[in-house]
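See the structures that follow.
Rule-based calculations on the coordinates, nothing more; no lab input. Since the model is a prediction, treat every value here as computed from it, not as a measurement. Cβ atoms are built from the backbone, for glycine too; each structure is taken alone.
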Structure P
Amino acid sequence: MSNPVFAMLARNAGKFLVVALLAAPALISLHDARTKPADPNLAQLPPRPASGAELLETPSRFNAWVNDHFGYRVDLVKFNNRLRFKLFHEFPSVQMAAGRNGRYFLSAHGTTMAPFQAVTTVCSRGVARDSTVPHLNRLFGAFHAAGLDPKLLVVPSAPVVYPEDLPPFLESECASERNPVDAVIASPRLDPAAAGAIYYPLKEMREIKKSAVLYPKSWFHWTGDGLDQVARLSLAHFWQRPLDQGPALPHKKRMQISDVSHLFDGILLESETVEPDLERAGVKGCWGGECFPEIADIAKTLRDVSRFDNPKAPRRRLLIISDSFGSKVSAWYARYYGQVEQFATNGVDQLTPAQLDAFKAYIYRERGATDILILYHDGGAMYDVLRFGTERLLPAPLPKA
């Protein structure tokens, strides 16, 4: 005759297993709450309620604590993210979306943005900020008054370069010939001198993509051998430089983790990238705050800076003032310049007035031997990133004779 206790245990083995699986992380949560220091960024375990109002708040506060502290939470979140991505190509963040042909797109610039905000703003539905044209007029007016002649390269971003890879409902919108950049350049409010100094090579980059890499399939930023062609076209467009100047830089390929992988846990995106092989080319390259000992404190604050010296190129200097797209293309310009210096403006607001004066004196030196290229991607150029990045860098006008 079988033991009734064992029989009961056998019948309910599944229930006991579920309880055990849930109890283990719950016990770990309670243990960690007692032994580990509290993280101020996470919900705190609510104290014993001292009033009726606190008693009513306790369930929601306890639920928030459980969500933040449940045992194995990080591992479970990563596993859930991986599972959803493998099965449905879903991302745990509104900031990323899967397209077609194996390409992924930055969908929104923030977690509170509308889905596909980063796509629609650069396509035909997008309308540049009202502040864009006035700032462009002010920017070029200030540089020209200082005796400088900068050029603005607006980089078409992946949605408009690869509209065929977007989800189908967005393809025609982003394949359109109408977009916010062209509308700004054609605006009657834009000074002709400013309009003539802006280049938006969308048609050219749609052609380049057929034979070279411009955007790896899992990246937001551009990188690839197609950037050399864009650099060459920009020099021909702005400064009438011949297209066949200088020997081509040798290339190297490598697998790199995507520049957007930090936006979510548990999903690893990688792509093959193509970069110039500076060592083989005999070019001295440097990225980061250590590259400019002449202005060390400023460069370390800005961080996203780069510098290249090419003894085989013409002895001319290129100054690149950019957003985060600048450091990805700066090395390719070393084929054409003896000296390339690139400064991203994301951290300009952290400079003191004295540092700002020293910075402008440094970057606007050697004026007769320097070309100035302002380089921002379309989403930044049309929506105040360019304005916020450059309005403190406008040079002082030349003294009147």
Structure Q
Amino acid sequence: MFRRVLLQIYRLAILVAIAWIVRAHYVRLRIEGNSPITLEEVRAIFPKATELRADSGERAGMFVWDGAGHQLGYVLRTSPVTDDIIGYRGWTDTLIAFDPALHVIGVRLRSSQDTAEHVEDIREDRYYFKTWNGKSWDSVARTTPEQAGIEGVSGATMTSMAMAEGITRRLRSADAALALKPPPIRFKWVDGGLVAIIVVALILAFKGTHGRPWLRRGFQVLVIGYVGFFAGAPLAQSLFAGWAENGVPWRNAPALVLLAAAALVVPWATRKPLYCQHLCPHGAAQELLGHFAPRRWRIALPKGFAAGLRWLAPLTLGLVVIITMLGLPMDLAHLEPFDAYSLRVAGIATIAIAVVGLIASLFVPMAYCRYGCPTGALLEFIRARGAADRFGRRDIAALLLVVLTEGLAWKYQALHAWIFSTT
């Protein structure tokens, strides 16, 4: 019993680790873009700095720490927020450093699209960089460069004034974001219908429909029509990846979040594959087609071929991780059939996968679910299996997926630059 509990905790930890790495990666990208703040440049202001920690809040900067675990200060860059502020001919990216009380203690010009001569004139003007020293975050954010008495650098007036405007706007935009109140929970009647279907699915999962096949068939038609075509709420890798990157939209889509939570928690805790057996529109469509197709149509796949097909879903999960972590220009929705139920947004690739999967189910029962579905593979990975459950190959593969995710985050800058320099 204790061993099985530890195994389930391990599997849950795998999913949490991947989601956490993806989230931390995108927080850093939001803060740093493709020109991250480095320890070397920060040490020009904080000589004892040993670590930079991303701030996931609206200020979107970096906390500066020393080796003894003390916060030395806070740094942020003006780009890309202020890239529309043009000096002589382009934007300027500036580093702003604060003490722990958020008083400016240093400003550095990081990079600029303006001419090298203008940039060099600014770098050599030490007085200009000291203009902000000692000022609080609020005082800088609430005054314009003109109100603060900031004068442009001789010979580089447009570049230096654009840089000053960028500093004030960067802080002001963060304050505006901090001042926003969280929106209320938006629970619409469509959400009410989805919650009701989840409740019925839970009852059917635990009570069963033995002796009442009409009940299961009728509920499957309801799932296809409501969860699929009407609510457009099938779970998919594009959905999970988006939530990992940007956060869970529990205020705007509470019923969808509840659906995802039930799909993960119920099989993890009870061994019941709630979503795949009862709530997936594409699974329901395959089962209905397989039920009405003549038995003579069914074929048995060769063992070797079937074994090879079982690699399709886990390899797709690996591809999802690579696309997500590297920001490749590929739509994850095109890897699965679920967007085909949202007819207004469905792409050709999505519709093709859906159609092929449904046709295949006429000959091989639940063909897509058994061999091709990465979302189903993820939910099946986390599902408990009782006394016979053991640590196996899928658990090792899942750990390798964590290693892949962390490796892509670690080497993102180099990989991203290599990929997009060769395209």
Ranked by mean projected area of the Cα convex hull in nm², the structure on top of P, Q with the greatest value is P
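For FRET efficiency 1/(1 + (r/R0)^6) of positions 182 and 374 (r between Cβ atoms, R0 = 25 Å, to 0.05), which of P, Q scores largest?
For this comparison of FRET efficiency 1/(1 + (r/R0)^6) of positions 182 and 374 (r between Cβ atoms, R0 = 25 Å, to 0.05), the top structure is P.
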If helix-only ellipticity at 222 nm (-39500 (n - 2.57) for each DSSP H run of 4 or more, over all residues; to 500) is calculated for P, Q, the one returning -11500 is structure P
Comparing P, Q on mean count of other Cβ atoms within 10 Å over residues 166-173, the highest sits with Q
